[in-house]
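Multiple structures follow.
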Structure P
Amino acid sequence: MVQTPSTMLDLGTSAPAFSLPEPLTGNQVSLSEQQGKPLLVVFSCNHCPYVLHVIDSFVSFANSAHRRGLAVVMISANDAAGYPQDGPAKMAEFARARGFEFPYLYDQTQQVAAAYQAACTPDFYLFDKAHRLVYRGQYDDSRPGNHEPITGKDLQAAVNSVLAGDDISGEQIPSVGCNIKWRAGNEPVSA
């Protein structure tokens, strides 16, 4: 299992626009529908061990935060041709089985993942009400096999602060996980 860290997009960056299909419902979900609400964008997938390690805790937390006024979207950008377990039908099954109360969107072109400079799964981006980036970092210190408890403390503290209108420290620890499975020719160019 190779750990790929988040790129740590610059704080203050405006949320890149998206309009993506939600395989579970067939609806199209866009950034513009989230206006005036703080927003959590998570790049994820169905099969990554890092995602599977935290998914139950994350879904419980995200569902609760969503009910408290946080807009939440999860996006899979993995190449479904190379990784069919991450295709739309499997995404719908995954969201239904896990009890998602937020949309799980499919970025088939991978353009949205590239716009966010997403690198790994899971990769978390928290935006304030004006959709300026205030947090990009880890869920918590737990990783598969490191025996740290899964608490979600880092992301939960950031979400609680943004919902309360409080500032968030710029000292943030990158998320790590499996790399996004880019289609040939779509791989991001390294700086």
Structure Q
Amino acid sequence: MVNSMLTLRAEASTVVSVDCQQKILSIVSDSDTLVPRAAKFVQAARILGVPVVRVEQNPSRLGPTVPQLAEAMGEVEPIGKMTFSLFRTAETEKAVKTAAAGRGKQLVLFGVEAHVCVLQSALDALSLGYDVFVLADLCSSVKPADWDFAMRRMCQAGVVVTTAQTAGFELLSSADNPCFKEAQSYLKQL
């Protein structure tokens, strides 16, 4: 049986949504496709039993997570932060540690902006010993060049940069999975 840190496993993973709030999404490129795709990924992850953490940047100013994604997350309560890295705020760091407790140290991150909050969270997660996977197609920035350099920098640092569909099928792992049909219905739309 493969037990690679480079392959996502549902039982070892935690998904983190970073700052998917309307005021931020309204100014980044491709948010019109990012949001519905992120919702589908989250739905598939939840079907597979992967916990989801919902982090929001300065929610009193930037508002809540966009409705379509918040709905996909179900009862997952948002945790606010003022720091760019979610690992520099006690409440958000604790939420991730609690969700990941007893599961393993694989974190799957997506959100905005790629070169600020996602990048800083990914780098801090690496320094804390997590295996970090960033879903490039579910991340965005105002300027495409910032997104590009953020992905490059994360790769150079040791983050696994991948796509939502690739990550989703790794979490699913097999067509024998009892959740295959239900999860696949979301994953094939990514």
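Laboratory data are not the source of any read-out in this text; all were calculated from the coordinates shown. This structure is a prediction, so every number in the text was calculated from the model and none was measured. Cβ atoms are built from the backbone, for glycine too; each structure is taken alone.
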When P, Q are compared on volume of the Cα convex hull per residue in Å³, for residues 101-140 alone, the highest value belongs to P
Note: helix-only ellipticity at 222 nm (-39500 (n - 2.57) for each DSSP H run of 4 or more, over all residues; to 500) at -12500, derived from one of structures P, Q, originates from structure Q
Tell me which of P, Q gives 28 when you compute relative contact order in percent (Cα under 8 Å, 6 or more apart).
-> Q
Re distance in nm of label points 7 Å out along Cα→Cβ at positions 61 and 117: value 1.2 computed from one entry in P, Q; matching entry is structure Q
Quick one: distance in nm of label points 7 Å out along Cα→Cβ at positions 21 and 165 came out at 4.1 when computed from one of P, Q, so which one is it?
-> P
